[in-house]
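The structures considered in this document are given below.
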Structure P
Amino acid sequence: MLDVRAAALAEVIALFHDVGRFPQYRTYGTFQDSCSVNHAALGARVLLEQNVLRDLPQREQDLVVHAVTLHNVFTLPSGLDDETLLFAQLVRDADKLDIWRVFMELLVLDRADWPSAAGLGLPDAPGYSPEVISSLLERREMVRLTSLRSLNDFKLLQLAWIYDLNFTPSLRMVHDRSIIERLAATMPQDPQVRRVVGDLRQYVDDRLAVPS
């Protein structure tokens, strides 16, 4: 349970974590970092250059800026102090949950009605990339954006995020919102995908101690 100060800081971080998206789109006309700029680093720069956090004590300013900077890194660096780690983990979990919420809403729409950035410009082709599904089966690391070749690969990447969640309530939301099942239902129904889905369900159940 967060105290009042921590809860307020978490809310500030949540509000500002994607502030870099605005200058990113204005300058580059895209939300794809690979085609433009790291939106998290840009957001931190905006907060600093515009002195947005000037009314906060310096420690709180530093925590917000660091959490915004770290919210989209592939893995969190070692050596973070406890507070910085806490807020970085909180915003990373919240970001994933919000992306899943939006993506689930899109899945019921015709692909032609999707915003241009929603599928990262990936083709809605059959199948998936072997290296992407291998990353999930072996859990050797998170799936990298550079390995994506299709929309199914992007769905697999989102499933892999479950292994990167930090807090039990986040996993509870994955369970209660049927994130795994809803994504899996839109993918090829073959043994590899079924194994990935089974592994993920077992992982979530084990973390939540949900009876089989």
Structure Q
Amino acid sequence: MAIKAAKPNTRRSEKWIFGTMLVFGLLSLAAAFALSVERVQQLINPNAHLICNFNLIFNCGTVMETWQAKLFGFPNSFIGLMTEPVVITVAVAGLAGIAFPRWFMNTAQIFYGLGLIFAYWLFFQSVFGIQTLCPWCLVVTVSTSILFDTLLRYNLLKNNFGFKPQTHQKILGWLKKDYDKFILAAWLVAMVVLVLVKFPGIF
């Protein structure tokens, strides 16, 4: 895969993007690992005390017993163990100043998007179907949301989607005002409100 050095005048913004990506990639990997360990403990001893079982609402043990938690025939957390190291690698490479080809970043955006859709499918299944929340899964959902936004911001800054110059300049102005961050923050707040409304006695 061919690589090229990133432009110096964009390095500060890119470092922030890839630094954020690294932090939340590591956080998501840690959550996936913890959830995998908990699942193994549960399989060995169904009566095992899991640290992510706080109450009837925050209870990963209940969630892990559902079909949604093993949609592909194995625990969903295993997907995180396989994919998050890739996210972390991209983040580290970006921090090192490596600029990946456009096709690679576009492909990454697609896979990040699929991961986001899957994360929110699980989230809404937990809220409305299972009606129990998995704490580690919530960490992954939030992290995936932020990871998708950081990669999208990078691709828009670098115009990896191939917009016309005039359109790209408008997008740069939009990003300069951090509108994408406001949208992300508003979305996450909306999800918190949804949980509080759905589970009024959560605390």
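Read-outs: derived from the displayed coordinates by stated rules, not from any lab. Given the structure is predicted, the values throughout are model-derived calculations rather than measurements. Cβ atoms are built from the backbone, for glycine too; each structure is taken alone.
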Out of P, Q, which one gives 2.0 for distance in nm of label points 7 Å out along Cα→Cβ at positions 76 and 172 as computed from the coordinates?
-> P
For the read-out distance in nm of label points 7 Å out along Cα→Cβ at positions 36 and 68, a value of 2.3 was computed from one structure; give its label from P, Q.
-> Q
Origin of the value -23000, where helix-only ellipticity at 222 nm (-39500 (n - 2.57) for each DSSP H run of 4 or more, over all residues; to 500) was derived from one of P, Q | Q
Work out the source of 3.6 here, i.e. which of P, Q gives that when distance in nm of label points 7 Å out along Cα→Cβ at positions 164 and 188 is computed.
-> Q
Mean count of other Cβ atoms within 10 Å over residues 156-163, calculated, reads 15.6; among P, Q the input was structure Q
Using relative contact order in percent (Cα under 8 Å, 6 or more apart), single out the structure from P, Q with the greatest value.
-> Q
Can you tell which of P, Q yields 1.07 when Cα Rg over 2.2 N^0.38 Å is derived from it?
-> P
